[in-house]
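Just below sit the structures, each encoded as structure tokens.
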Structure 1
Amino acid sequence: MNCKKNEMDLLNKFREDSKVFGTNPRQSRQLNLEVLGLILAVLMNSLNPIQAAEKRPNILFIMADDHTSQTWGCYGSRLAKFADTPNIDRLASEGALLKHCFCVNSICVPSRASILTGQYSHLNGVRTLNDALDPKLDNVAKRMQAAGYQTSLIGKWHLKKAPSGFDYWNIIKGQGRYQQPILFEMNLDKPEVQKGKYCTDVFTDKALNWLGTRQTNKPFFLMLHFKATHEPWQFHPRHAKLYQNIDLPEPETLFSSTGPTNSRVPGWPLEILTERMLGRNDHGDGKLILKTDDPQSIRKATYQKFVKAFLRCGKAIDENIGRVLEYLDENNLANDTVVIYTSDQGYFLGEHNYFDKRFMLEESLRMPFVIRYPREIKAGTVLEDIILNVDFAPTFLDYAGMKTPSSMQGKSARKNLLGNTAPDWRKSMYYRYFENSLARPSHYGIRTHHHKLIYYDGIDSPSEAEKWEFYDLSKDPMETRNMYDKEDNQAIIRGLKLQLHRLQIQLKDSA
């Protein structure tokens, strides 16, 4: 144990005192209590050398559902000038933006479990939407509690069983609903309807109320989870006029065949969304109204209705992030609070004629992520390192002065954010999607900074070659050409297969 010199001196003094008082039972008991208290203090201070003699920051983790990077202004996509996300962009300009943050299983429930446990899906047991997180498992909230933090969870939980590790929680069950959401405060059997309220607003109300009533002598760890921007994109009426009478720019791959070239993966094309919007009035501002039977025009109309509703839901998120930042400013908490905003995964907005997520393609794989901590992170930082959602918990613990437990597979990205990336930091990442269907088969793969290799183990084909996709991201960032069968790529592909196998062994996944 690397204790400070004065702490060792104190311990030595107590040892000497124990020789004097050892024959007095009362004094011995008092001495033992004092020694125990000192030892605990020494342990806390020695957990993380970076935190020694520093005030531990508050940690505010804000996460949305499906709020993909294409709709954040700071990511500079085709929709950036329409996104209108000044508060999210503020976090990026005053802190750091992560360009290569990825989830290890792009679906809501597994991603959230990985964030809490720091483990891949095959270890924490949450592989699909139908799985639940075992409350008995170790998680970052429990660790933060042990470090003396007040812990709170508000909003979307989605992991089915009652949350564990939180001093306070107030959540919706499952997907919940946008209008008049039903919340469950510390008891999954006692619903409370939030009459006349919109989910994004009410979650923020609850979070600000908790911040106002917490114990101010302790640091806090608050997870604020929004339901938006999950389908069916029911936006607040105050945003109904946004994007009227304009056409949003379309992705270059909107009118290509579904999925990448040469792919046997149909996925979920926009035509599925068209049918939903024609048959139901719960998507945005009512049913889709078509004025033509031309397939290309129908796809265009579906795209415009879909993405406008998506952006409107995102606008409410940005407004409420602004409310939280204003609270921190007004209460002199901004400098002492790590603020993070992210999404549980990415989302297709018409790219490859897809919507939804699940796939290892970039729009689905990438988690947008901004973080601000004025005392430590230089404003305007852009991080190129590969960061994963299993790294979130270790990073939180690092800020709290705690080491990463051996059960967690991720690593703290704190030093990366300071510009001190370790030489052995990962150069590639492992992904695995477990659910399996004809449209969205199970698959796993590896992504480096320049290449991606995907294997669809869920495809039923006698030809192994038909199960693979390979993309040169440097030449084809939109992943429009599956180059697996090209002779010039075979050496790279063999190397990627070897790396993939090594990652599976390292991460204890027997794919």
Structure 2
Amino acid sequence: MGTLIERVDVAPGYRLEDYAEYNYLAPQVAELEAAAREAVPRLGGRTIWIVSSTRQGGGVAEGMPRIISLMRQLGLSVEWVVIHSPDPAFFPLTKRLHNQLHGMGKGGLGRSDRQLYDAVSDRLADALANEVGSRDILIVHDPQPLGTGARVKKKRGIPAIWRCHIGVDGPTPASEEAWQFLSADTLAYDRSVFTLPGYVPPFLSGAATIMTPGIDPLTHKNRELSVHKTSGILVDAALAATVHPTVAPPFAAQALRLQADGSFKAAVFPEDLGLLFRPVVTQISRWDRLKGFGPLLDGFVLLKERKPARTRGARHQLSIDHARLVFAGPDPAGVQDDPEAAETLAELCRKWTGLPAGLQHDIAILTLPMASVKENALMVNALQRCSTIVAQNSIREGFGLTVAEAMWKTLPVMGGAAAGIRAQVEDGITGRLVDDPENPEAVAGTLDAMFIDDKEREVWGRNARDRVSRESLIFGEVRRWLQLLATVSR
């Protein structure tokens, strides 16, 4: 296909019968198979082309292989391609659009931005249109390839769906400007798919479908891990030290941890993280300013330093004294479509280096290598399972699969009250919500309250697992895709 459009090889995943062996998954597998018997015959002879902007980093890219594998097992012809921009200014522009669709940023999109977006979209569309058949169907994800897909649809006259994973529940000047910039291309599609009703701009309301994403319960990131397996992964990834022999060899690329001199070294330096023994608050996500890293760090510092208005019990106080905050995210070099990732990580590192040594000791900033998708996923799984609380202090969040992943592992989540997180976390039932995730005082107060009662956290975690089992597994997402594809193919 050339360098502008890259076809991604997708290895076969778990078989449907593998999922069905688990009694708690079998009913959802049966519902998916029933939907396929009705939808797939309508799609015979067509290839579904899925277009996105990166093959790794973030929930969209991570979930794609699982969705494609299931679709293929059900009888569909599916291809996944990612775009590569011929102009280095393109992804910084689409990152601005990403932020503005979340209601953030200063705006100021101009003629040069329009020319850049159109020129790159034209070139990408020329490359992709040569591969797409006259009876095929396009599914295009997010703003980066939006213009590409709109042009391919016009060239080939085929059905096309745009899937938008971001948004803000209520217009802002920044979001309205971004929607105006993108409107002509979005209107070219037969349907648009949004995560929440509040994200749909008025001009698309008549052609919009609501679809929440789901997690695959058997992937390396979400599968059950025994105590031995968890501890082995931590050692193999340099997330824990050991004097005992291990069965598996060390991971080829291990987790790195910010050091006092500003460098990154293996995460066991300058001492073991204590993940198997300490109370741990963990936030794992892409290095994006909208994830609320800074306020979470400041809130954790307040939790440690300030005396509360009410007296803490001895166990409550001991938990806070020994608590450690862990930030973990992908190596920024491994995510091509997010040019702000390195800047965001650098900002967080500067905040950390300005802390007293004692607080530096209690806060760890980790980068997780992307060289092996499997090993990266196992690191995330083990880190989450070692956590007392999983935080996702997002200022804006389209949905936040990291929340669903933690809830699946029966972990209580402290989430910023962004729309995507409110759609998952019921305050006081499956976790806690921070009313103002940009306010460190609010973050500290919520964390403090969550450390009070071990039993209550356990109840939240079990409720969370139940909610994800009912509402956020991949089988429901694929079933809805089949139904939508059958509709647009008529």
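Looking at FRET efficiency 1/(1 + (r/R0)^6) of positions 215 and 423 (r between Cβ atoms, R0 = 41 Å, to 0.05) for structures 1, 2, the greatest value goes to 2. Here FRET efficiency 1/(1 + (r/R0)^6) of positions 239 and 279 (r between Cβ atoms, R0 = 25 Å, to 0.05) was calculated and came to 0.55; which of the structures 1, 2 was it taken from? Checking each candidate, the match is 1.
Given a computed value of 0.00 for FRET efficiency 1/(1 + (r/R0)^6) of positions 135 and 311 (r between Cβ atoms, R0 = 35 Å, to 0.05), which structure among 1, 2 does it belong to? This figure was derived from 2. Taking Kirkwood radius over Cα pairs in Å, for residues 143-342 alone as the measure, the highest value among 1, 2 is held by 2. I have 0.97 for Cα Rg over 2.2 N^0.38 Å, calculated from one of the structures 1, 2. Which structure is it? The read-out comes from structure 2. Have a look at 1, 2 and say which one yields -13000 for helix-only ellipticity at 222 nm (-39500 (n - 2.57) for each DSSP H run of 4 or more, over all residues; to 500), as calculated. Comparing all candidates, it corresponds to 2. When relative contact order in percent (Cα under 8 Å, 6 or more apart) is calculated for each of structures 1, 2, structure 1 gives the greatest result.
Bear in mind that the values in this text are calculations on the coordinates, not laboratory data. Computed from a predicted model, the values in this text were never measured in an experiment. Cβ atoms are built from the backbone, for glycine too; each structure is taken alone.
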